[in-house]
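Here, each number is a calculation from the coordinates, and none is a lab measurement. This is a predicted model, so every value here is computed, not measured. Cβ atoms are built from the backbone, for glycine too; each structure is taken alone.
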Structure I
Amino acid sequence: MLKKLLTGLIISFSLSSGYAQINLFNASTLAATLKEKAHSVKREEIIKFEIRDIDEARYTVHKLITVLDAEGEDELTFVQYSDQFRRLDDAEIKVFDASGKMVNKYKMKEMKSQATGDGLVVDGKLYYFRVAAPSYPITVQFDYQFKYKGTLNYPDYRIVVPDQAVENSVYTATVPAALDLKFKAKNIALNPTIKEAGKNKVYTWEAKDLPAIKHEEGSVSSESSYPAILIAPNRFSMDGNEGDLSSWKNFGMWYNNLSKGSINLSEASKTRLKEMVKGAGDDKEKMKIIYSYLQDNFRYVSIQLGIGGYKTFDANFVDLKKYGDCKALSNYMQACLDAVGIKSYAALINATYNKEPVDPAFPHNSFNHVIICVPGKKDSTWLECTSKSADFGVLGSFTENRNALLITPDGGMLVATPKSKASDNTFNMTTKVMLQEDASGKSESILKTTGLYKETVIDNILDEKKDDQKEYLVSNLGFLQPDQFELDIAAQNDSAKTSFKLSIEKIPQFSAGNKMFLSPRIYKIWNAQLPSFENRTKSFYFQSPFIKTDTTTYFLPENYTVENLPKTREVRCEYGSFTSSYSYDEKANSVTSIAYLQLSQNIIPAEKYKETKIFFGKVTEEFSEKIVIKKR
């Protein structure tokens, strides 16, 4: 079926476009303009999406890609997820050498497949195949077909990926006129042709001769950065549950109906929760107690069971099993709050630090996460229910500064989530270094963290193996390689305190004669290399705004003194500031360096990125300054 359909499509497309089919496999026929700045070229793409009914559709893809070099090797990988609502029916891969000769062919049965579901349940299957490339250029043809038994998520038309040019691409969507669809162009001015075909409407988008768009590291997520057509239903059905996506309110109503009956804690559990919070002074204190109970006793697992991953496990199931995915843990939190008289709402959101907020004017299912909102008289309390290290009422970079869809009994309502300040994410290090005459030494550090830094430290140190802790110290925090070390961490409600004791064989950067040359501190206060600013067109995303401070004191060997200290340094840009200073205490025979680094905003507009990169380059340069000490 797939083969016959695609053969007809290919012949039709080749004749209409004026290309001889065989030339598409031959890399030498590529136009030089398409190879400029490209690592791959999409030579031919024919996508057909046919909505047959409110709960049934077929999606067929034929794609021919020439990979020009090793930097485009990601395009040699076939990865598709299949489940009960979107089942992979058939797939085939053909491989052609530079001259256009077919050298390999692979059927679906030859592909690797892996069940998914965190080992607890099987909720789908991932199909995977990697085409080997003995040389470049190489051309691959992917043909595959999905059968939809649920129509909430229409496949968007993703026209191009980073560093890829497009020779020819066509997307056709056929939909019953009574259902129709809606669409929105992003990063491209491309309108469809729309035709009537009996009881159907046929939308066709066609893109030709698009040059490659260079990937800009650190920019907004790829689905928001590159030319695409977002496509969504007006009406849909999932497992017999019909819904309406013509408005956010109606979509929220559908989700709310799915969750009915899921807040069903036993009377015994309700009694236990009431007993747990009976000493709390107000609702905020009750929420903190219950949130802490959730973090300490339940674990997150990724499960997409139910209606397309939307229908939650009920609260009683989670209460008994002590695990759940984001919607199940959020639903359980709702049930617990409800049991003690606090009203809360689930909120759908698109998570990850570099995601754009969903478009209020275009209802489209862009969500991948669920959190909880507790409305208050003055402000709302937001709860991330999947993290064991997140602070109470703090969302962090994963979901902050977005549009969340609040699920209320009256339907969906888009609400902006909070935006963090630099003072919410702090990193404060204090270190004492006992330097020996043979250049070895011992150090003691106390690190106090909040916000993102607290979560990161807890996730990478608490309960981790010693080798992994050492790797984090050296690779992430930029510490000198220790011979021995001890760590101790104490997490509090909104902060974490970590103590480090290190034994280091060689502390100076280098020694010469009777002198030692010491770095400002035994770790790097800034340890990241930002990408180039040349031809930057997109905003750069740091994970969050932050404040980092450091006080390092070197206690010198008895017969050493200071020869030279670096000068005080002060560097600024519009969104950042950095200062460092040095002093010598003759009585204690010690040198102290103090540094302060602040980033006030985490999204840097493209026109401000150059000065920001230069700023952080100067912060990095400061570490190359040397404290020079010498024998008396």
Structure II
Amino acid sequence: MKPFRANLLVCAGTGCVSNRSFKVKLALEQEIRRCKLEDEVLVVATGCQGFCERGPIVVHWPDGIFYQKVTEEEIPKLVAEHLLKGRPYKELMYTPGEAEAPIPKLTDIDFFKYQRLIVLRNRGIIDPEVIDDYIANDGYTALHKALTEMTPEGVIDEITMSGLRGRGGAGFLTGLKWGVCSKAKDPRKFIVCNADEGDPGAFMDRSVLEADPHAVIEGMAIGAYAIGAQTGYVYVRDEYPLACERIAKAIKQSEDYGLLGSRIFDTNFSFVIKVVRGAGAFVCGEETALMASIEGRMGKPRQRPPFPAQKGLWGHPTNINNVETWANVPIIIMRGADWYASIGTEKSKGTKIFSLVGKVNNTGLVEVPMGISLNKLVYDIGGGIIGGKGLKAVQTGGPSGGMIPKELMDLPVDYEKLAEAGSIMGSGGLIVMDETDCMVDIAKYFLAFTTDESCGKCTPCRVGTKALWNILDDITKGRGKKGDIELLEEIAVNVKNLSLCGLGQTAPNPILTMIRHFKVELEAHINERKCPAYVCKELIDYYIDPAKCKACMICLRKCPVDAITGGKNQIHVIDQEKCTNCGTCFEVCPSRFGAVRRLSGEPVPPPVPQEARIPVRESR
């Protein structure tokens, strides 16, 4: 069969699927058949392309034209223009304001051109549900090399020399971890892929499983050979139905091809993988809680030592790595430790995947070399702050991470530098905040999450996180008092040092970095009863400036609690006793008037007496 002259690569990751990309794919196939192009053009459903802000996404290959926000209604025009007439359909093209190329291709777009794809090397170019696509892109070559050309010790040495560190958050050297498990005398061993991704705004592991499940399977098989394991488990949360479906399908295909099961590549190595669907408890991302869940028990952490590599699943040595770590393994074995170690920084090798979200123009999934600056991530790849507002902070590491202020945006992203700033790498969540965000409220939000997700087993976490939240709640509601900052620090340090597992040990990070970098804002909440960002409702009052009010009645009609008085052509007044500080009046007041003012930390001027409210027309 002659090759197709073009491929249309349709993003079928969760973000695009939720925007009807499967319907777009079906419409493309139908229109291509109608135009009798089915022997010339192939439509391929791929994994996540990364640029989630622009979905549904279709990429024309080999032209490399990037189509964004594609709808079923636009398909006939796209096919007619690009596939029949041979000219890109500009109405759907992504064209940044300062685009240098008249017809920018995917590689011309800043979001893509500053990335370095290793884990995501196959994203957007293969069908994740077709094993032949993976094999055609050197898939399972590394497994064959490991089994036929390397000893288990040689594999571990290669991973160790590469400098690969666990991407689940702790950053422990992967090769050393494997080495401990390989030396255990127990003949029965297990390996686990931790895909229990629960951070708010994080979707790295989900996207890798959806886009390239065979890379994870191949990495696990290589790891199993290295440490002597016979069985592996992929622990994935049930809220990821597409990831669950694709990893299960990939395992079945690998079994059918003899790449899992008995005597793989005619060697003495046998290995099987099973999928366990977690119920969505954040604490099950912790190794010992995860193992308890796999065993059918309640997902609660236990004291360590013994470590899982010594005593894990059902009492046998178990090696646990996350999705991104496993997906790094095949390419390291294939291209060598020296190649991998040449990327990144002295102590943080390779690349890191981040879910770039928040107040940034280009949200999505990015893979960048370790050592890239936060500034480059936010501005060159992320396209800057929405609405041209000022950057205030970046939260790395999700709810367990810390707030890094704009003054540290030149900070290189690696494990050590982030730790020096009081944050962590975590699994890769990166949330951008602008000048309208309140750091006290943000810390309270993340603490509410970790408090709710605490399993309650140990007192420091169960009681300490709730105590911290209560203090922050008082501060955001105008009940803060002298000594609260010192009390927050004292409790946070104790929770950090005394908690049983990583959830409690990292839960205070947002508070500690908020105190470290944004203490002035915290003091304003306590000492002045003021929220500088105008976020904390109880610290805000709304007031209508009689000199600017045009009596247009917009705010009066929109007020949900009827707290605004003043008839037609009469200056409006907010009844402070009725007002719930919802901010609706401020939002709907025409900007050209600017009559509604937000006040925080300052008294509300007395209302204009009823008898003194001169009709607007007369006063003008």
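Numbers at a glance
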quantity	calculated
Value -5500, calculated as helix-only ellipticity at 222 nm (-39500 (n - 2.57) for each DSSP H run of 4 or more, over all residues; to 500), assigned to which of I, II	I
Label whose coordinates, when distance in nm of label points 7 Å out along Cα→Cβ at positions 449 and 497 is calculated, return 2.7 (choices I, II)	II
Which of I, II leads on distance in nm of label points 7 Å out along Cα→Cβ at positions 65 and 529, largest value	II
Read-out Cα extents along the principal axes in Å, computed value 94, 70, 43, structure in I, II	I
For 26.8 (mean count of other Cβ atoms within 10 Å over residues 329-336, calculated) the corresponding structure among I, II	I
